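Below are structures written as structure tokens.
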Structure 1
Amino acid sequence: MKLIVGLGNPETHYKSTRHNIGFLAADKISGRNRFIFKESSFNAQISTGTAYGKNIIIAKPQTYMNLSGKAVLAITEHYNLPPEDIIVIHDDMDIDFGRIKIKTRGGSAGHKGIESIIYCLKNNEFIRIRAGIGKPADDTPPVDFVLQDFTATEKGLLPNILDNISDCIENIIRFGTQTAMNKFNTVSNQDN
């Protein structure tokens, strides 16, 4: 069984912000596999089914970003999942918009959602899909930048980026993390 967690903030006005790219990717993966999200007792919306030869749980924590770990812990404890079976999708300002990178362990790099998951699981050896959102072109503070809506140009590119993230998840599950890293850590979404 694999747990795919898309990070974001649950309120409607955050729906199309950069910080919610994890939610958007979770919706894409769920839709691609005809899973349906439902409310759960885990402080998360979850969708479940079989895809890529595995039982899959897709989760969107319904806490705020900085408390995401509570939902992830509840799900992993209920299903007795080890960290290596968890894949977390989140925004990353240190990566150019449109690129994705896979990371298998390590610190949070300042991302509050990842920080919360590490804290709650007491483990950092879960897989992360870091979806690049780039840095602000002006002096916009990072906290404001991530909570801004995508620009019109970025919105036009999002469908391809979300497809790329979905393909990345499929590659991780079917062929393993290293194979997926070799493929996805070296190319820009615009090149696919």
Structure 2
Amino acid sequence: MIIVQDKIVSDDLVNEHFICNLEACKGACCWEGDSGAPLEEAELPVLKEIYEAVKPFLSPAGIREIEKQGTAVWYEISREWGTPLIDNGPCAYMTINAKGIAQCGIEAAWKAGAIDFRKPISCHLYPIRVLKNAAAGYEALNYDRWDICSAACELGKKEQVPVYQFLKEAIVRKYGADFYEELDGAAKFMKEEGLTD
């Protein structure tokens, strides 16, 4: 593990490779899984505030579920807030583009300039998952392995792009540029010292 500032970072973020390959997976992480995308406490009021601006970018089924369940749902199994689902399947904020690839309606609204919020940080950071333990006072960044991302792993390995480099923009958004530079420095040191796989 690597300690960056006060965060515990899994070596996998440096050792494993990843480049999202939407042509291969079609954005399956938006419809697979047992619950919606994890949401931070600070994102809950944001989703309520931007909903009307995001609504034109959503599917009719997504709108129906959000208006029935709310802009966020509490998942007892994971003990956290997440995005609502359509019939326990796709994220209610998911839409499908002309190529049959899942895309985020929130991000579509952001790209169109309708809102300032890009998308939930857990989606932006994926396949990094952040584990917080307030009682123990730590936050850990882990690499979430999922078979639906096998094409992304293959492409990342081919191009030699570590997980953390692929997710630079999301890491900077969440933790700041200084955090990313420290992580990058630690990764380069590990490589020079032969500490990476």
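Each reported figure results from applying straightforward, stated rules to the coordinates on display, with no laboratory input. Note that the coordinates shown come from a computational prediction; the quantities given were computed from them, not determined experimentally. Cβ atoms are built from the backbone, for glycine too; each structure is taken alone.
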Figure out for me which of the structures 1, 2 the number 16.8 belongs to, where mean count of other Cβ atoms within 10 Å over residues 53-60 was derived from the coordinates.
2
Label whose coordinates, when relative contact order in percent (Cα under 8 Å, 6 or more apart) is calculated, return 25 (choices 1, 2)
1
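Quick check: 15.2, 46 is what I get for Rg and Dmax of the Cα atoms in Å, calculated from one of 1, 2. Which structure matches?
On the way: 1: 15.2, 46; 2: 17.4, 55.
Source structure: 1.
Thinking only about volume of the Cα convex hull per residue in Å³, for residues 5-76 alone, which of 1, 2 has the largest value? Walk me through the numbers on the way to the answer.
Working: 1: 80; 2: 179.
If we compare volume of the Cα convex hull per residue in Å³, for residues 5-76 alone over 1, 2, the biggest value is for 2.
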